[in-house]
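These are the structures, in structure tokens.
Every number here is computed from the coordinates shown, using simple stated rules; none is lab data. Small disclaimer: the values here were computed from a predicted structure and weren't measured. Cβ atoms are built from the backbone, for glycine too; each structure is taken alone.
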Structure I
Amino acid sequence: MTTPRLNSEKILKALHAAYCHEATRDELLKMAATKLHAVGSPYTGVYMYMLHDNMLKLEAFEGRPTDHQEIPVGVGLCGRAVAEKRDLNVADVKADDQYLACSIETRSELIVLIRRGDLILGQIDIDSDEIDGFDEAEQAAVQRVADGLASLL
């Protein structure tokens, strides 16, 4: 496995420190999105969707804006990840019929669920302008951030 570009421990320390200083849920989500995006390529856009009943709602993002403020469970790749209760690492979004385009430049997408046990709280959705932008090491690093967020939210 390669070394991830993302330093998840550094992000988790910052999130934990903010939580200890009484950062709000919205502030924690925004901080996570900002720090993930700051890694640079392949992190073109980072979107924090939180689950409300059967709807994913965009609560924080960094990078390109998206028209997708709400996504029903089961719709698009983000909705599919929740419906199937699993992370998705899509190497080429243009080859997937369920992809809801945020940008014509996006080529790959990583969706990592934020969960507490079996309870899905939301997801970290990351777009990349590179085909196959996220390898297993990168996905594992994002998963550590998602797990840390789950314990703080």
Structure II
Amino acid sequence: MKVFRLSKAEFSRDLSGKGAEITGGRWNPKGVAVVYTSDSRALCMAEVAVHIPVGLIPKDYKIVEIEIPEDKILEVSKESLPENWNAYPEIMETKKIGEEWVKRSEFLILKVPSAVVEGDFNYLINPQNKDINQVKISSVKDFRFDSRLFQK
């Protein structure tokens, strides 16, 4: 299965999860390494764009296409989540879900609903999972953001 990751060029081949480990995210607290990917290039762009100030066009980004095994995915259903799971700032309940998934390490991938684009999904990769060698970068290409997205 193909998933996508949008990142600054210098980190485009890094699947260590260190960035998310340093900053934390919706599905992981600080200190827990996770690689965030999405089911489409468009969702990747939306997930990055919500964190960029208006008027600032991101530069030096790469879109990374990654192959993941479909039989190593655990899905979190939207129905199993608390009512405010998609709040901003993120709530601790979603961070705990990701942290427990990483600690148990039964599944390489965690499929979660996107808080940015309803109906789309993000795929989190546990870089410490024993099956991490089944995750393969298949391409890395330049990515240009359309300037109209960031107009004031």
statement: Comparing distance in nm of label points 7 Å out along Cα→Cβ at positions 23 and 95 across structures I, II, the largest value goes to I
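Kindly point out which one of I, II the value -11000 was derived from, the read-out being helix-only ellipticity at 222 nm (-39500 (n - 2.57) for each DSSP H run of 4 or more, over all residues; to 500). Could the numbers behind the result be given before it?
Details: I: -11000; II: -5500.
Source structure: I.
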- prompt: Can you say which of I, II returns 1.8 when distance in nm of label points 7 Å out along Cα→Cβ at positions 79 and 127 is computed?
  reply: I
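Quick check for you: by relative contact order in percent (Cα under 8 Å, 6 or more apart), which of I, II is greatest?
Numbers: I: 25; II: 33.
Between I, II, the highest calculated value is found for II.
Ranked on mean projected area of the Cα convex hull in nm², which label among I, II comes first with the largest value? Numbers along the way, then the final one.
Working: I: 8.2; II: 8.7.
Top value of mean projected area of the Cα convex hull in nm² goes to structure II.
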